[in-house]
Structure I
Amino acid sequence: MSLVELAIGLVIIGSLLALAAPSYTAWIQNTKIRTTAEAILNGLQLARTEAVRRNAQIRFNLTDTLTATCVVSANGTNWIVSFDDPSGLCANGLLNEAQDAGDSAVSPAPRMIQVRPSSEGSTGVAVAADQSSIMFNGLGRVIPVPGAAININVSNPAAGTCATIGGGGGPVRCMRVAVSAGGQIRLCDPARANTDPVGC
C-alpha cells in the first residue's frame with residue numbers, strides 16, 4: 001500500500017464520518033429524551049404498583065434536587081416515590097421495609113420507597129409537567145381525580161425544537177408521559193397523530 005492510497009482511504013473515511021456526525025448527534029439527543037421519559041414512566045408505574053400492593057396512598061414526586069432543601073417542582077428532573085410530601089426531606093433515607101411503614105420513629109417522613117436522581121439519567125433534558133406530584137390510591141387510581149390526563153413533557157432545549165405533527169418543527173423527538181384519571185400510564189410521541197398507536 002502506497003502513501004497515496006493510504007491518504008485517499010483516510011479522506012474517504014473522514015468524509016463518511018463527517019456525513020454521519022449530524023445524524024449521530026440527533027440520535028444521541030433523542031436517546032437522552034427517551035431515557036428520561038422512560039425513567040419517569042417507570043417511577044409512575046412503581047408508585048401505582050406500590051399503592052395497590054400496600055393498599056395505601058403513594059405519591060410520585062418530581063423534585064428540583066435531592067438535598068435537604070428540595071421542593072417538589074413541575075420542572076424537576078429528579079423523582080421520588082413516597083408516602084408523604086418529600087419537600088425539605090429528600091436527604092432522608094429510604095423506607096425501612098423490615099418495619100411497619102406507619103411507625104414514624106423507624107421510618108421518618110417522607111417514607112421514601114425509591115429515589116432517582118437526574119444524574120443517573122441524561123444531561124440537558126428538560127421536564128415540564130402539569131403537576132409536580134401525582135398520588136395513587138389503593139385501587140391504582142389518581143387522587144384527587146383530575147379533569148383531564150396529566151401530562152409530563154420531556155424535551156432537550158439545547159438540541160433544538162421539538163418535531164410536530166405533519167413533519168414540522170425541529171429535529172428533536174420529544175416525548176410525553178400521560179397519566180389518565182383511572183391510573184393508566186403511557187409513553188407517547190406528541191409529533192404523531194393521536195390515531196397512531198404511539199401518538200398522544
Structure II
Amino acid sequence: MSQQDRRLEVSEAAWRVIVREGLDRASMRAIAQEMNCTTGVVTHYFRNKQELILFALHQVTERLKVRMQVAIENVAGIDRLATMLLSFLPLDQERQEILRVWVAFLGYAVGRDGLMEEHRQSAAELRAVIIQELQALQSKGLIQADLVPQVEANALLALVNGIGIDTLIQADHLGPGQQEAIIHRYIAGMVTGQC
C-alpha cells in the first residue's frame with residue numbers, strides 16, 4: 001500500500017470517528033483505535049491532529065467535486081445547474097456524513113488560519129464553477145440577462161449551505177424532496193425573474 005493510500009485510510013478512519021463521536025473526540029488515539037493500530041502508525045502519516053484534519057478536509061472537497069462532475073455528465077441547460085447544486089445537498093447517507101464532517105471542520109477551523117483558508121479556497125473554487133455555469137446559461141438565454149452571475153453564485157452557495165446546515169437541525173422537516181423543491185423553486189425564479 002502506498003503512502004498516499006495509507007494517508008487516505010487514516011483520513012477515512014478520522015471521518016468515521018468524527019461522524020460517530022464529533023471532532024472534539026477525534027483524537028489521534030481514537031483514530032488509531034478505529035484503525036486497530038497504534039497511535040505511532042497514525043503519527044507516522046500525520047504529525048498532529050491539525051495536519052490530519054487539513055488533509056481530511058481536502059478529501060471532503062475532492063469527494064464533493066467528483067460527485068458533482070459525475071452528476072452533471074450528460075445533463076444540459078438549466079437542469080445542469082440544478083443537478084450541480086443538488087449534488088452538494090445531504091440527500092443520501094454518504095452526503096449526510098460528508099455534511100457532518102464539513103460542519104465539524106468549519107467549527108474547528110474558527111481561529112485556525114490554515115484550516116479557514118482551506119474552507120475559503122474550497123468555497124472560491126465552487127463559486128467559480130457556479131459563476132461559469134451561470135454565464136453559460138445567460139449566454140444561451142436560459143436565465144435572465146440582467147442577473148449578475150457573481151451575486152447569484154453567492155446566493156446559491158448561501159442557499160445550499162443553509163439548506164445543508166438546516167437539515168442537521170431539523171432533518172424531520174427538511175427531507176430530500178423539500179431540499180430539491182427549494183433549489184428548483186429558486187432556479188425557476190432565475191428564469192422568470194421572481195427569485
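Quick notes on this one:
- Computed -10000 for helix-only ellipticity at 222 nm (-39500 (n - 2.57) for each DSSP H run of 4 or more, over all residues; to 500) - originating structure among I, II: I
- Largest in mean count of other Cβ atoms within 10 Å over residues 25-32 among the labelled structures I, II is structure II.
- Among I, II, structure where mean count of other Cβ atoms within 10 Å over residues 9-16 as derived comes to 10.1: I
- When Rg/Rh (Cα atoms, Kirkwood Rh) is computed for each of I, II, the largest belongs to: I
The numbers here are math on the coordinates, done by the rules we state, and not lab data. Just so it is clear, the structure is predicted and the values come from calculations on it, not from any experiment. Cβ atoms are built from the backbone, for glycine too; each structure is taken alone.
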